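Participant: The structures come next, written out as structure tokens.
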Structure 1
Amino acid sequence: MDGKNIRDIMQAYLDNLTKPRGSLGKLEDYCIKMAQIQGKIPPKIEKKGVYVFGGDHGIAEEGVSLYPKEVSFQMAMNMLTGGAGINALADATAWDVNVIDCGIAVDFPPDNVLNAKNRLIRAKINHGSKNFYKESAMTEEEVEASINKGKELADDAEKQGYSMVAIGDLGIGNTSTAAALLIAAGMEADSIIDRGTGISNEQLTHKKRVIKEGVAKRRPVKNAYSILQEVGAPDLAMMTGFILGLEGRGIGCVLDGFPVTSAAYMAYMINPKITEYLFAGHLSKVAGHKTVLSTMGLNPVVNLEMHLGEGTGAVIGGFIIGLGVSCALNMANFDNTDVSGKDAEEQKY
């Protein structure tokens, strides 16, 4: 069955449930999209995993963040031991937590010393990107290795048996790198650059100047690979590869906030069909997030004015998507109940 046939059959399936037609609103839309992703009527979400991509960013040397790069490692350790916001939300909504070291400046201890509650995936490409204000952020080889590793992680998601994955981020300076990616892709700088970690107005002015000048110095061509090499970072390049690698696997993918969505836009530049299996988990409070989502034609599931990152908005949005799927799986239909009204004129109770 092609996507249109699945849509039509899934819509008929939903219309036959014991409810007025369309009464579950967007939950029905999410269910239809999951049916198209899985090629299955009704779809099922049996296991979910959030992948949190961690890395340090050389641009942080320019004072664009409130925090030193050591905080990235500390944040990752907090996730591994179960104390972060993503852990609380993932536990409450039944997501596995996978933390990926893509390019964190500090090395993690061996597994027998680490004693983590959650899974660490060791995928370090380097100890953080270079400072794109002064030089290219990555080499061509590092970009290729990052994207390939991301595709390997898509293999991992399938092997883990995930029906749905969420993507989160961690790393000091990553909102600056994310903004640089989008500006290099042609988006208007002042609508994209935001405070990130809550910097002052003076610091925001400085951040805007550094990012604009850094992109101008690097002058990448409007090609995702060139952009990632000149102003990107391993964590964002690995997310790009992960998204690309999910194509055709029957796995729904839920995006988190601004850094994750900037990586998704790089993947979109390479393959616009990725939106067929992507969901926007939420609308971040970061200014540029809405612009990028709109450009890709993605509508956020929720708007809770969040801007924590870590995949927190993605797991909430993914949980709601799962509610739509659960209704399709568990509600009775008019053919096997005594409920009247399937053919009623206005389908109202």
Structure 2
Amino acid sequence: MKAAVLDGIGSAFEVREVELDKPKSGELLVKVAASGLCASDLNAVDGKRKLVPFPAVIGHEAAGVVVELGPDVTGVAVGDHVIMSIVPSCGTCEYCASGRPNYCSTAGNAMSVGGLFDGTSRLSQNGEKLNHFLTVASFAEYVVVPASGAVVIPKEMPLDRAALISCAVLTGYGAVVNTAKVEAGSTVAVFGCGGVGLNIVQGARLAGATTIIAVDVTEEKLELAKKVGATHVINAASADPVAEVKKICGGVDYAFEALGRESTIQQAWGTVGVDGTLILVGLMKNGATITLDAGPFVNEQSIKGCYFGSANLRKDVPALVNRYLSGELFLDELISERIGLEGLNSAFDRLRAGEGARNVLVFD
């Protein structure tokens, strides 16, 4: 099969013929239909975070069609359409047993060695191991993934839009609904309106927030933010976002930072009102630290981390698909461009430059 292989940090993607072994126990072979290009992919490509050994097949925000079942797989059939996720769960580790499958230690160990649950890879080229990115590795025509990380969806759900639910939508929507538990009538500010930030905006709309302030430095993204639910927008390239937020509502109940940058975290913290919360959604560089004004703590303001929107795959994925099919969740508007494998390098250049909301790799 064809796959885009990355030999190391800073390398260019090369489209090559690679080998993919059959699925083992508890695994699925899936024909990839679409895979979104995410900041987590870029973090691995540029070395901002150490997420996978190299050489590797990157990609994780994906949807496709099941081709083959490994032994001991139930609840899935050949021909089913599935959304694949970076949070498969073994069901038996301490985190799975305590109801926190997002933090499955078996999955985490597999990711660290570029393999699947048994620690080995199904990918190779000329007999040499290739590594799986986050147990998905979806910049390829086919993938073998843990069955617990695939959720069956209705066939009327378009697969290129379904792919976005896999990561950007689950993270953004989940940060609002699961992590922050935003209440109806709340005031919200969102710093960074890329793929995740835009879904924080629409998550806030779906949660019933009445004031939703989107902050970014590009008018294109701010216009998109208005389309998906922002009541106010601030271009931080031309205005002080902290001062502008305070003009609008004095201070917000919830501020979300979706970029993983100290400067925007500091700005977002400055917009939080009394008893409000800052939710850190964007991933920072390995080893990064932040310095914040401690004064607001006297007003019982707080800071909360967020991983993958505290998502519950079995509950949140079907709910989001249903919301798209009913017209409540906007996904069509988020796709900036559809590309093939040969377009990955230029698409990642656009992602680095902050252009567009989501490029999506699609296969015929």
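Participant: Given structures 1, 2, which gives the highest value for mean count of other Cβ atoms within 10 Å over residues 62-69? It would help to have the intermediate numbers written out before the result.
Facilitator: Values: 1: 18.2; 2: 21.8.
Largest value of mean count of other Cβ atoms within 10 Å over residues 62-69: 2.
Participant: Can you tell which of 1, 2 yields 0.25 when FRET efficiency 1/(1 + (r/R0)^6) of positions 78 and 230 (r between Cβ atoms, R0 = 35 Å, to 0.05) is derived from it? Provide the component values of the computation, followed by the final result.
Facilitator: Working: 1: 0.65; 2: 0.25.
Label of the source structure: 2.
Participant: Any idea which of 1, 2 comes out highest on distance in nm of label points 7 Å out along Cα→Cβ at positions 30 and 326?
Facilitator: Working: 1: 1.0; 2: 2.4.
That would be structure 2.
Participant: For which of the structures 1, 2 does the calculation of mean count of other Cβ atoms within 10 Å over residues 110-117 return 20.4?
Facilitator: 2
Participant: Have a look at 1, 2 and say which one yields 16.9 for mean projected area of the Cα convex hull in nm², as calculated.
Facilitator: On the way: 1: 18.2; 2: 16.9.
The read-out was computed on structure 2.
Participant: Also: Comparing structures 1, 2 by distance in nm of label points 7 Å out along Cα→Cβ at positions 86 and 238, which one has the largest value? The partial results should precede the final answer.
Facilitator: On the way: 1: 1.1; 2: 3.4.
Sorting by distance in nm of label points 7 Å out along Cα→Cβ at positions 86 and 238 in descending order puts 2 first.
Participant: Please state which of the structures 1, 2 yields -14500 when helix-only ellipticity at 222 nm (-39500 (n - 2.57) for each DSSP H run of 4 or more, over all residues; to 500) is computed from it. Don't jump to the answer; show the numbers that get you there.
Facilitator: Working: 1: -14500; 2: -7000.
Matching structure: 1.
Participant: So relative contact order in percent (Cα under 8 Å, 6 or more apart), computed for just one structure, reads 24; which one of 1, 2 is that?
Facilitator: On the way: 1: 24; 2: 17.
Going label by label, the one that fits is 1.
Since every read-out is calculated from the coordinates, none of them should be taken as a lab result. It should be emphasised that the depicted structure is a prediction, and the values quoted were computed from it without experimental measurement. Cβ atoms are built from the backbone, for glycine too; each structure is taken alone.
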